[in-house]
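Chemist: These are the structures, in C-alpha cells.
Just so it is clear, none of the values below were taken in a lab; they were calculated from the coordinates. Note that the structure is a prediction, hence the values are computed from the model and not measured. Cβ atoms are built from the backbone, for glycine too; each structure is taken alone.
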Structure I
Amino acid sequence: MNNGNNSILLAGLPERIERDSARITLARNARSKVVGYFCPHVPEELIMAADMIPVRLAQGGDIDAVTAGEDYLKADSCPYARSCLGFRKTENPIYTGVDAVCVAYTCDSMRKNQEYWADYLGIPSFPLGITQTHDRLRSKTQSLEYYKNELNLLAGRLGTLSGQPVTNSKLKRAIELTNRIRDKLWRLFEYPADKQTPIEWRDVFRIAQAGFTMDRQEYLDELTLLDDRLGKIDKQSLTPDSRPRLMICGSIIAQGDDKVLDIVGAAGGNIVADSVCTGSMFSRKRVTLFGLAGSPMDALAERYLYNIPCPFMTDLPKRLSRIVKIARDYNIDGIIYYSLKYCDTWRAEFKAVRDIAQKQLSIPTLLIEAEYSPADIGTIKTKVEAFIEMMEGR
C-alpha cells in the first residue's frame with residue numbers, strides 16, 4: 001500500500017520510537033504522567049480516566065533487550081518477557097519514559113516482571129489479577145466480582161499516582177474514545193477478507209501497533225482520515241490477489257518482531273487474518289454502557305474479562321471457534337501457528353488448533369517456534385517455503 005497519505009501510521013519502528021518518545025518527553029515536562037502496560041487485559045481507559053497517558057509496552061525482536069532481561073529472568077523464559085525488562089535496561093526511550101507500569105498476571109514470567117519493575121528498576125508497578133476461569137456463560141459470578149475488585153484497586157492506585165481520582169464521568173469519556181478507535185480498527189481488519197482489497201493485513205497490523213504509543217485522539221483522527229480515503233477506492237478496479245491466504249495465530253507478535261512475517265511475504269504467502277493479542281483481538285468488542293445510569297466499571301469488567309480468552313484462561317472451545325470462524329470468513333488456505341520459544345502457555349494449544357483445522361476446515365497448519373535471534377532464520381525460511389509450495393500445489 002502507498003503510505004504517502006498515512007506516513008504517521010505506517011512509519012518504521014525507529015521513526016515511531018523517536019517521534020513518540022519525544023511526545024512522551026514533552027508530556028512529562030508538562031507534568032503529565034505516563035503509564036505503561038504490557039497486556040490488553042489492562043484497560044487503558046482507567047489510565048486515561050486518571051488523567052495520565054497510556055502506552056502499551058509491546059516491543060520485541062531485539063536480541064540485546066532479551067540478553068539484558070536475563071539479568072532478571074532465566075534464559076528459558078520467553079523472549080518477550082525478558083524484553084519487557086531488558087528494554088528498560090538498554091534505555092529504550094519508550095520504556096524509560098514511563099512513570100509507572102500496570103502488569104496483568106497472565107503467566108509466571110509476567111508476574112515476576114511486575115515485581116522486578118518495582119523492586120529492581122524502582123518504578124511503581126501495579127498488579128492486575130485476572131481469574132483463570134473464562135466463564136462465557138456467566139455462571140460463576142465470583143469471577144466477574146474478583147476482576148471488578150481488581151479494576152477498582154487499580155483505579156485507586158492510578159488515581160493516587162496522578163492525584164486525579166478516577167470518576168465515572170471521566171471513565172465514560174475514555175470509553176467513548178477507545179470504542180471509536182476499536183470501531184475504526186475493526187473496519188480496517190475486515191478489508192483483507194476480500195481478495196480485492198485496498199489495504200493488506202500487514203499494513204493494518206502495523207497500524208494497530210502504531211496505536212500502542214500514539215496520542216489517543218490523534219490516533220483516532222488518523223484512523224478516520226485513512227478510513228475515509230479507503231472508502232473512496234473502487235475495490236472492483238483492484239487486481240484480485242492470487243497468493244495463498246494465510247492466518248497467523250499464537251504468541252504475541254511484538255513491534256519489531258518481523259522475522260516470521262517477512263519470511264512469509266518473501267516466500268509468496270499472504271497473511272490476511274490473525275488471532276494474536278497485538279492484532280485484531282485488540283480491536284474486538286466494544287465496552288457497552290447501558291444508558292446514563294450504567295456503571296462504567298461494570299462495563300469495563302464485562303468487556304475485558306469476556307473478550308476472547310488468552311490461553312492462560314480456560315475455555316479452549318471459544319478460542320478454537322473464533323479461529324474457525326475467521327478462517328472461513330477470510331477463505332484461509334493454511335494456518336501458521338507462531339509460538340515464542342519457552343512460552344508453554346501458547347505452545348500447549350498447537351495440537352488443538354492443528355486438529356480442528358484438519359477436521360473442520362481441511363487446511364494445513366505449520367508450527368513455528370522462534371527466539372528473538374537471527375540464528376533460526378534459515379530453518380524457518382525452509383519450513384515456510386515448503387508449506388507455501390504445498391498449498392500452491394493443492
Structure II
Amino acid sequence: MARATFEVADVIDRFSEQLLAEAPVSLDQKRVMHALTACRTAQLGGHVEACDHCDYRRIAYNSCRNRHCPKCQGTRQAKWLDDRAKDLLPVEYFHVVFTVPEEIAAIVLQNKRVLYGILFRASSETLQTIAADERHLGAEIGFVSVLHTWSQDLRHHPHVHCVVPGGGLSADGSWVACRPGFFLPVRVLSKMYRGRFVALLRAAFECGELGFHGKLAALRDPDCFAQCLDRAMATPWVVYSKAPFGGPEQVLKYLARYTHRVAIGNSRILGIDDASVTFRVRDRAQDGRHRTMTLPGVEFLRRFLLHVLPKGLQRIRHYGLLANRRRAINLALARLQVGAAMPISAVVGVTPFEPFDVSCPACGKGQLHRGPFTDVTMTLLLDSS
C-alpha cells in the first residue's frame with residue numbers, strides 16, 4: 001500500500017516538542033506519539049513479504065499496532081469483520097446513536113474511564129429496557145456498540161454508535177420482528193437515556209469517582225454539581241436512529257468504516273507546513289459536503305491527543321443476545337426462528353506465512369504473505385544496500 005502524502009506521524013514529528021513545551025501531556029499520550037512516529041520504521045524491526053505465485057520478496061518494517069494509529073487498523077479490522085459476518089441475521093438492521101450535551105461532554109473529558117463506561121452502560125440499558133417493554137418490541141435484543149470521541153474537526157464529541165438487528169427473542173424463544181423501517185421510538189429512548197446517564201453520573205460523584213480541574217473546579221461543590229445535573233435534565237439529549245440498512249452486506253460495509261476508525265485518517269491530511277495543518281472535513285450543516293480546514297499544528301496535535309483512550313478500555317462492546325458468553329446459543333436459536341442457514345466455520349490451518357491480502361506488485365497474480373525476519377532478510381538488505 002502506498003504511503004499517504006502526509007501522515008499524523010509527520011505532524012507529531014514537526015510539532016510534538018512545541019506541544020510538550022506549551023501544555024501538559026499525559027504518559028499515555030506520549031506513548032501514542034512515540035508509537036505512531038516509530039510505526040513502520042527501522043525502530044520496530046522488519047519482516048519479509050513474499051509472493052505466493054512468483055519469487056518476489058521485499059523487506060517491510062513492522063507496524064506499531066497501536067489502536068490510535070491510522071496505519072495499523074486494517075488487519076485487526078479484517079479479522080474482526082470476519083468474525084462479525086458469522087453473527088449477521090437476514091433481518092433489517094438499525095443504527096442508533098447516543099450523544100451527550102456539551103456541558104456533560106466537558107465532564108467526560110476530565111473523567112474518561114468512568115464516564116465512557118457510563119455512556120456505554122446508560123445507552124445499552126436504555127435500548128434493552130425499551131425493547132423488552134411489551135408496548136414496544138417485547139423481546140430481548142442484541143447489538144454492537146462502538147465508542148467514538150471525535151467530531152470531524154477533531155473536537156471532543158463522545159457518542160456511541162449501536163448497530164442493532166430489527167427484532168429479538170421473546171420469553172418463549174420465538175423471534176419478534178420490529179415494524180418494517182421502524183425500530184424503537186427515539187423520544188422514549190432519549191428520555192430514558194438522559195435519566196439513566198444522569199443517575200449514574202450522580203452516583204459516581206457521590207462515590208468520589210470524579211475529578212474536576214481548571215474551569216470545572218467549581219463542580220467539586222455538591223450544590224454546583226447538582227445545579228449542573230439539573231441543567232442537563234432540562235436539556236433534550238440527542239438520540240437518533242438512522243434509516244435501516246439494506247441488508248447484512250450493508251451492515252458489514254458500515255462496520256468496516258466505523259469499528260476501527262481513529263480520530264483522523266492520514267488520507268484526510270492535505271498539507272503540513274511550519275505552522276499549520278490543513279485537512280478535509282465533512283460539513284453536516286452543508287449536507288455532508290467536504291471542505292478544508294486549517295489549524296495551527298500544535299492545536300491539531302492537541303485535538304488529536306484528546307482522543308487517546310484510557311489503557312485497557314474496550315471501545316467495541318456486545319450486549320444482549322450478542323454478549324460473548326451467550327452469543328453462540330442465542331444466534332443459533334435466532335437463526336432457527338428466522339429460517340437462516342447456519343454459518344460454515346472455516347478450517348484454520350497452519351501456514352509458514354500470515355496472509356494479509358496485498359497483491360504482488362511484480363506478477364499481479366499472487367498475494368503477498370508475511371514471514372519472519374530471517375537470514376533471507378539480511379541477504380535482501382545487503383543486496384539492496
Structure III
Amino acid sequence: MDTDSLRKKYSIKEIEGKKKELEKSMENAHNTGVDMSKLSSDLSYYTQLFNSIQKYMKYLQRYDEAKEILNQSEDTELKDLAKAEIQQLEENIQDVDEEIKKMQIEREFTDEDDNRNVIMEIRAGAGGEEASLFARDLFEMYKSYSTKQGWSIEIMDSNTSEVGGYKEIIANIVGKNVYKRLKYESGVHRVQRVPVTESSGRIHTSTASVAIMPEAKDIDIEIKQEDLRIDVMRASGAGGQCVNKTDSAVRITHIPTEIIVSCQETKHQAQNKEKAMANLRSRLYDKKKMEEDAKRSSMRSSQIGSAMRAEKIRTYNFPQNRVTDHRIKKSWHNIEAILYGDLDEIINDVKEGIQMKMINNGK
C-alpha cells in the first residue's frame with residue numbers, strides 16, 4: 001500500500017479551512033441574514049468530512065508505523081503483531097475511504113429542496129377498478145411510512161372509485177427531509193395480482209402513477225390574480241352533511257399553463273381554496289424546476305425530470321412476493337411488510353443505485 005499517494009487523495013487542510021470558515025459564518029449569521037438552514041447543512045457536511053479524513057490520515061500513520069516495525073524488528077512476536085495490525089488497518093482505511101466517497105456522492109446529489117415538505121399525487125392508471133385499489137394501497141403505504149418517520153400527512157383532495165379505491169388522491173406530507181427521502185418515488189408503479197373482483201383467479205396487471213413535488217412557498221412562485229379562474233361548487237361524495245349542503249369545494253384554473261387544481265376536503269371554502277393554491281404553487285414550482293433542469297447538462301437533470309414521471313419504475317408482484325425496482329434492477333421480498341410502510345431499505349437502495357448509475361454514465 002502506497003500511503004504517500006493515498007494521503008494526496010484528500011486535502012485535510014483545505015477541508016479544515018472550509019469548516020472554520022463556515023463556523024465563523026455561523027457565529028455571525030444573525031447579523032448577515034444568510035440562509036441558516038443551508039449554512040447549518042454545509043457545516044454539518046464539512047465537519048463530518050473533516051472528522052472522517054482525520055481518521056483516515058491517522059490510520060495511514062499507524063500503518064506506516066506498523067510497516068516499519070515489520071521491516072526493521074527482529075522480534076518474531078512483534079512482527080506477528082505488526083502483520084495482524086497491518087491487515088486490520090488496511091480494512092479500516094478501505095472502510096473510511098468508502099465512507100468518505102459516500103459522503104461526497106451524497107453531497108453531489110444534494111438538492112436545494114431536500115428539506116422541504118412535499119405534495120404527493122397518486123393517480124390510478126391502466127386496470128380499471130383494480131388500479132384504483134392499487135392507488136389506495138400505495139397511498140396507505142406512504143401514509144404508514146410517513147407515520148414511522150414522524151411526519152404528518154393531510155389529504156388535500158381525493159376522488160374515490162365505486163369499490164373504495166382512489167381514482168386520484170393528493171396529500172401534503174410535512175416533516176424533516178421529506179423531499180429528500182421521497183423524491184425518487186415519482187413514476188409509474190405496477191401491480192401484478194389476482195383482483196378481489198376477479199372470480200376466475202387470473203392475475204391482472206394494473207398501474208398507478210406517483211408524483212412527488214417539493215412544497216412551494218409564496219416567494220418561490222409569483223401567481224397573478226388575473227391568471228386565475230376560481231370556481232366554487234358543492235362538494236361531491238362522502239364528506240358529511242355539512243360539506244354537501246354548502247358550496248365549499250374549490251377549483252382553480254391557472255390560465256397560462258392550463259393547470260387545474262381542486263379541493264373539497266373541508267367544509268370551509270377558504271380552507272379548501274388555501275389548500276388548492278398550495279397545490280397549484282407546488283405544481284408551478286415543479287414545472288419551473290423541470291424546465292431549468294432541461295436547460296442544464298448535468299447528472300441531476302435526469303433525476304427528477306419529466307421522463308421519470310412516465311417511466312415504469314417499480315413492480316409489486318404478489319404471486320412471487322416480490323417488489324422490483326426497474327431503475328436499479330433490484331428486488332426485495334416480503335411485499336406485505338413493504339405495503340405496510342417498511343420502505344427504508346428500498347428508498348436507501350434506490351437512492352444509492354440511481355446516484356451510482358448517474359455517476360457511471362457521466363464518466
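Chemist: Out of I, II, III, which has the highest value for distance in nm of label points 7 Å out along Cα→Cβ at positions 71 and 279?
Modeler: Looking at the calculated values, the largest one is III.
Chemist: From I, II, III, which structure was helix-only ellipticity at 222 nm (-39500 (n - 2.57) for each DSSP H run of 4 or more, over all residues; to 500) = -14500 calculated on?
Modeler: Source structure for this number: I.
Chemist: Taking 14 as the value of relative contact order in percent (Cα under 8 Å, 6 or more apart) derived from one of the structures shown (I, II, III), identify that structure.
Modeler: It must be structure III, since only it matches.
Chemist: While we're here: Could you tell me which structure in I, II, III was used to calculate semi-axes √(5λ) of the Cα gyration tensor in Å as 38, 32, 18?
Modeler: Answer by label: II.
Chemist: Of structures I, II, III, which gives 5.5 when distance in nm of label points 7 Å out along Cα→Cβ at positions 87 and 143 is computed from the coordinates?
Modeler: Of the options listed, only III reproduces it.
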